[in-house]
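**Q** Take a look at these structures.
Each value in this text was obtained by applying a stated rule to the coordinates, not by laboratory testing. Predicted model, so just to flag it, every value in this text is computed and none were measured. Cβ atoms are built from the backbone, for glycine too; each structure is taken alone.
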Structure 1
Amino acid sequence: MNNLELLDKVLLSDDVVENFYSEYKNNESFRNWLDTNIPDIKKCEEREQNNPWHIYNVLGHILHSVESVNELSKGLDQKERRLLAYTMFFHDIGKPDTCVFRKNKDTFYGHNKRSCEIIEPILPNLGFSEKECNQIMALVYKHDAFIQVGNGQIKLDDKFLDKQIEYFNKFGDGKKLMDYLVIVAKSDNLAQNPEMTQRSLEVLEETKELLAKRNNKR
């Protein structure tokens, strides 16, 4: 098994957090390969998140989010599950480069865009097609799309959903990618501070219901 195959195995396992840290700490070949090919992962391990939304450092949050997406994606085929696992593995990889301590907490404005910049040259080397690379970057770029809905700045309605689907249509089946986005956002929330995520999770359930109603009408 080469190191990419090992990373796949770890990221698609049921115990992502335990398995990743075990390999990273004890498998020198794997650690050197990862530090060489995806060096920002080490930066994520070193980056704390002094922010009420988070209870883990950046890498800890990332790994817990991968574990969550694996649970939520069990009904999908292996290719889809791999795409979503790597989406979560990379969704916050730009946080160390964008961290600013502001108003007594760490903030990470623009980390979605920075994450896309980091992973664009990496994804083709991980065996993803051009279409899959674009879909992963689109999901990473949009993974925080529901924040403004949760805080009341944007209304959750057909207009909001149409805008997101229109964006995703540039990269494939926009409706399917929108369903993926809900899974991605929920996985992200489940890896955060549970005392802060109740409203966000409610928004995602409301989104699922609204998408289902739209599909039933057509």
Structure 2
Amino acid sequence: MIADMDSTIIENECIDELADAVGVGAQVAEITERAMRGELDFDDALRERVAMLKGLPQAALQEVYDIRIKLTAGARELTAGLHAAGAKCVLVSGGFTFFTSRVAEAAGFDGHHANTLEIDDGILTGRVVEPILGADAKVEAMKAHMADLGINAASVLAVGDGANDAPMLRAAGLGVAFCPKPIAAEAADVVVSDRDLRLVLDAAGVPRPA
């Protein structure tokens, strides 16, 4: 399984939560919403939003994670059920490695891929380390893990909600759009409309863990 993080495995959009901490939450949330609907170029929208975080102390990242970030209902059961079925679970996000590393551990993922915030002397510079992990990079990560495991796309379950997830939802053997934006729903084989990730197991025909 390859799964998106923000608004999928977690209830939040991490960049929106960081922006709220520096008083630009409304502006950034609007850009995030438009990017996830596919109305803006993902890479440019990410650069624009991260620029607004310039000057935020690195310590604020941990505070946001501890106080604001919440796993979606069924996240741990999703990975447990897939592990029991012999699957590898990978988190892939257009967000940031600071959060994917922690969410991957908390939710039981085997690996994670995301973008890296540039930090200088404990302060965010307002830049992302290039190249940016966007929609195409999610598919590339999926293919890399397929090659490592010696499997084809028919054996891949992809889960996501936004426009940048649409290509991987189309490329996977089973693409599940989770409480999605319309562009992701159109790309998927199955749409889950309730915020319970155990329903993804049901869609994939994988037993729920006891």
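**Q** Given a value of 3.3 for mean projected area of the Cα convex hull in nm², for residues 76-115 alone, calculated from one of 1, 2, which structure does it belong to?
**A** 1
**Q** Now a separate question. To test your reading of the models, identify which of 1, 2 gives 105 for volume of the Cα convex hull per residue in Å³ when calculated.
**A** 2
**Q** If you rank structures 1, 2 by FRET efficiency 1/(1 + (r/R0)^6) of positions 12 and 156 (r between Cβ atoms, R0 = 30 Å, to 0.05), which sits at the top with the largest value?
**A** Comparing 1, 2 by FRET efficiency 1/(1 + (r/R0)^6) of positions 12 and 156 (r between Cβ atoms, R0 = 30 Å, to 0.05), the maximum is at 2.
**Q** Going by relative contact order in percent (Cα under 8 Å, 6 or more apart), which of structures 1, 2 comes out largest?
**A** 2
**Q** May I pose another question? If you work out mean count of other Cβ atoms within 10 Å over residues 4-11 for 1, 2, which one comes out largest?
**A** 2
**Q** Quick one: helix-only ellipticity at 222 nm (-39500 (n - 2.57) for each DSSP H run of 4 or more, over all residues; to 500) came out at -13000 when computed from one of 1, 2, so which one is it?
**A** Answer for the origin of the read-out: 2.
**Q** Of the structures 1, 2, report the one carrying the highest value of FRET efficiency 1/(1 + (r/R0)^6) of positions 172 and 188 (r between Cβ atoms, R0 = 25 Å, to 0.05).
**A** Largest one: structure 2.
**Q** When distance in nm of label points 7 Å out along Cα→Cβ at positions 100 and 196 is compared over structures 1, 2, which one is greatest?
**A** By distance in nm of label points 7 Å out along Cα→Cβ at positions 100 and 196, the leading structure of 1, 2 is 2.
**Q** For which of 1, 2 does distance in nm of label points 7 Å out along Cα→Cβ at positions 84 and 164, calculated from the coordinates, equal 3.3?
**A** 2
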